[in-house]
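Next up: some structures, all given as structure tokens.
Quick note: the coordinates plus some simple rules give every number you see, no bench work behind them. Quick caveat: nothing in here was measured; it's all calculated off a predicted structure. Cβ atoms are built from the backbone, for glycine too; each structure is taken alone.
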Structure I
Amino acid sequence: MWDARSEKYTKKAAQGAIWLIIKRILIQVIFTTSNILLARLLFPADFGTYAIILFVGIVFSVFSDLGFGPSLIQRKDNLKVGDLRTSFTIHLLLCFTVTLIIFLAAPYIAVFYKLGGKGELLLRLYSLNFLFGPFKTVSGALLERKFSYKKLVSIEVVEGFFGSLTSVIFALLGFGVFSFIIGSIVGHIASSILYLIFSPWPIGLAIDFKRLKSLTKFGFSYQMNLFYGLFYGPLIFLYLGKAVGPVNLGYYQFAVSLSVLPIALSESVNRIIFPLGSRSQEDKAFFRKIVENSLLIVSFSTLPIVVVLFASATTIIHLIYTDKWLPALPAVYFGLLQMGIVAYTGLFSQLLASLGKVEIIRKMGFVWAVLTVTLAPIFIHFFNFVGMSIAALIVSFSGVWFCFMLKKEVRFSFWENFLPYFVSAYVAGVVIFLAKNIWPYSFLGLILQLCLGGTVYLLIVLALAHKRLNYGLKTVVDILKSSN
């Protein structure tokens with residue numbers, strides 16, 4: 001039987017999950033709308049140039065932090081002012097250093113990628129985003145520790161809205177690739193202000209080396225995983241940009257933006273289970289419930305979207321994004337398969353992290369780095385930018401190791417929370433594929449296909465797993481009532 005503390009965490013976490021789902025829906029609407037508009041207003045080369053700037057920024061971001069945010073969230077005991085100020089001070093110093101380095105290195109990076117003077121200015125403008133990071137990290141960690149996801153959702157929706165709106169406005173005004181950078185800066189300014197308003201704390205500069213050592217014990221291991229991630233993330237993407245050029249990188253970036261849609265809800269689940277699992281790691285029975293319910297949500301929401309997009313990708317790109325993006329279609333297919341795997345590996349890695357098993361994630365990060373550096377150049381050589389998607393799929397599949405590692409810590413049922421939804425999604429995908437030959441090649445035909453596929457999916461799921469779904473729905477309703 002769960003104790004009162006576990007029940008309290010359950011209610012807070014579930015309420016937080018509901019807010020995160022609402023946020024994800026709003027953010028997805030905002031980003032999808034802006035991406036459609038930007039895809040029509042701009043060109044693959046613009047997307048590719050921005051991707052290079054973004055990946056350079058991600059590389060430097062790893063060295064601008066020591067994992068202070070996750071460390072503050074994962075701490076079991078209460079946080080002191082010294083913890084907050086030490087985290088803030090070190091993070092601020094690192095961010096200033098990184099910004100300065102980018103300013104100095106911008107000309108050389110621009111020359112290397114043949115971006116010209118425009119690339120130099122883009123890099124320097126983008127580097128200003130780092131200066132807002134320390135103000136967001138501490139306040140954000142405090143909100144997550146309290147499960148204050150209503151406030152977090154409000155902040156992130158405002159950031160997404162103002163950032164996307166600014167990018168679209170400047171694209172309409174003819175600013176081209178600069179629209180992305182300007183929108184990013186505006187979004188960061190808006191969110192930084194709101195973080196400090198919604199989660200104020202006694203800001204100050206101080207370094208307590210005893211507290212710093214305690215914070216970096218977890219944070220450094222967490223950050224090392226991000227460091228390894230550079231080799232199967234931004235660094236290999238920067239290699240891709242150099243190897244295939246901005247236009248083809250733009251196609252790849254477009255494929256990524258479309259293929260990540262299925263993991264929208266699973267990302268919300270991952271966001272909530274880290275603080276929830278961290279607060280509940282000593283209660284194994286409760287932790288098992290967290291694992292299994294998270295698996296159910298991820299399977300129910302991710303698998304049908306993967307299949308639906310796979311069956312309808314050609315029609316969606318032609319009707320919504322225009323035919324200039326059709327060369328990205330093969331990468332979209334491989335990306336969707338990868339996201340079907342990432343939804344689960346991301347879940348398992350967050351659960352392991354909440355148990356403090358960061359060394360497992362770090363070792364897997366090293367394996368991913370080696371695999372990516374080995375496989376990606378080979379596949380890119382033979383298949384251009386599509387080769388990157390093939391390599392990423394293979395590398396992601398190795399993450400199933402997380403499932404076996406988690407089973408060593410807590411016993412849980414995987415197939416019961418996976419198989420019914422996989423079978424239902426597969427049948428729905430076949431129905432959509434067949435329906436493409438019946439209904440007209442139009443927006444109306446696309447909507448009819450999606451509605452039919454969704455109906456088939458829900459009917460089969462209800463037939464195979466109605467008891468499990470009813471229990472989950474009842475839990476959500478009870479939580480909503482208790483939160484009113």
Structure II
Amino acid sequence: MLVLACLCACDREEQRTPPLKYRCYFPITTFDTHEAWQMSVSQVSQNIFAPLVSSHLDTRPQGLVAEDWRVDGTGRVWRFKIRPGLTFDSGAPVSPEAVLRNFRRILWLTRKDGLPLNSLLPELSRWESPEDPLHSVRVEGDSVVFEFSRRPVNLLETLCQPMYGIADPGCFDAQGRWKEPFCSSGSGQYRVASAAPGRIVLESRHLFPGSDAAPDSVEILTPLHPGDDALQAVRAGQGDLLFFVHSRLAPEMLEELRQRGLRMTDGPPVAMNLIQLNSDRPLFKGKALRQSFRDFFLRSLAADPRFTSQAAVDASFIPKGAMGYRPFTVPARPPLRKAAGRKVLVRFSEPKGQGVQRAVKDSLTRTLEAHGLEPEFYPNSSKMELRDYDVMRWTYGVFVNDPYADLRRIFMSDRGMALPVRSAALSRLIEQGEASADAGERQRLAERVNAWLFDDARLVTYQHTGLLYIHRPEVDLSRVNLFLDPIEFRALGWKP
């Protein structure tokens with residue numbers, strides 16, 4: 001168990017309201033922005049390290065560290081004017097040079113990753129040292145300037161991500177390494193007032209626009225012991241807000257939560273629930289067996305009333321409403337039999353109750369057995385390496401405004417992804433879609449990506465879901481952009 005020291009001993013004005021208690025499922029082990037693709041990091045880093053711009057409040061892009069921005073006539077040169085007078089909570093100025101150092105750090109550490117921002121900066125492929133010049137990202141006067149190789153699409157949505165939050169350069173060294181796990185000198189709306197095992201307290205600095213009733217203080221409460229349950233804590237009145245995957249809650253649990261006076265706010269269904277068939281292991285190397293699994297599993301799930309009473313089967317990898325969404329017809333054909341009794345290692349935690357998750361696990365069991373295979377289930381907490389499983393259940397989110405950004409991150413980068421699909425053909429489709437200025441062609445290429453993934457069948461998508469926010473009535477989510485996670489607390493209303 002990590003023991004965190006108190007990170008700041010500054011005097012603070014008396015809080016106007018009691019702190020909002022935000023329950024988090026994950027122990028927090030660092031504030032490092034480079035690791036902010038992990039939910040265990042981004043819950044804090046999103047709030048203490050402000051990005052240049054954000055659309056977390058009211059869904060409209062607004063300047064945070066950047067006061068405003070301009071784009072030249074080609075659409076390739078973007079100038080972000082840094083907000084004057086802004087300071088890190090250490091008191092050091094948030095200067096254009098400090099912002100540049102943050103971007104140079106992240107670009108250096110991710111230079112070999114196929115991230116969307118990196119794809120716009122081909123100079124990174126020739127960057128040999130973090131001290132070398134980087135002409136395509138530079139300071140000019142009071143602004144940080146990006147000069148891209150092509151016109152970006154939805155750049156601001158990319159820059160909202162917590163990885164691009166601006167930290168005090170004193171938190172990292174010349175090689176980009178984070179000096180102390182819990183260095184928290186940031187540019188954000190909140191600062192870390194104290195940190196201890198299981199409890200991190202954030203205090204608002206009131207720097208940026210926010211909800212009129214945004215919390216002055218937030219307690220982020222994390223597990224202290226194995227088995228600590230955030231949902232149970234909120235049910236018992238020991239928390240004000242948490243998020244959950246809707247499909248994991250049985251109807252009777254939802255009803256119990258309502259009876260306890262809690263409210264549920266659904267996020268949009270931008271997350272794909274899927275079964276991964278590990279083609280790096282011998283069993284699922286062949287596409288024919290993967291396709292046979294896909295067809296039987298989806299038909300089995302569609303015939304299970306425990307599933308269909310709450311959800312619809314949808315095999316599209318791109319969410320409904322997004323560019324490239326398309327429905328798929330599942331062929332009706334007998335399963336391809338394999339050697340009877342062969343063990344299949346499955347990563348899938350035991351569902352509670354008889355709802356959607358139970359239906360998914362039972363359909364998975366029926367599918368494997370129909371192919372002459374014997375499932376052996378392991379919980380998500382198992383210490384076995386992911387590469388050693390044959391079958392795994394995952395949930396991944398994809399942007400609606402520009403799915404290409406997430407398609408690149410998922411299938412062309414190693415930052416935080418465990419999906420097994422690496423394909424030159426798939427990468428070409430994604431790159432062609434990114435580079436096209438024609439909306440119709442981008443749509444057609446995204447549809448082809450979706451069809452390629454369905455046909456390949458290493459990822460079998462079966463359901464689209466969004467995060468479910470469970471909260472007390474005193475928490476108002478009406479100004480929160482629910483398409484994005486994690487929450488920026490300045491967008492919340494809190495009237496205890």
Kindly point out which one of I, II the value -28500 was derived from, the read-out being helix-only ellipticity at 222 nm (-39500 (n - 2.57) for each DSSP H run of 4 or more, over all residues; to 500). I
I, II: which one has Cα Rg over 2.2 N^0.38 Å, for residues 28-267 alone, as calculated, at 1.11? II
Rank structures I, II by mean count of other Cβ atoms within 10 Å over residues 356-363 and report only the one at the top, that is, the highest. II
Percent of Cα pairs over 33 Å apart derived as 39 - corresponding label from I, II: I
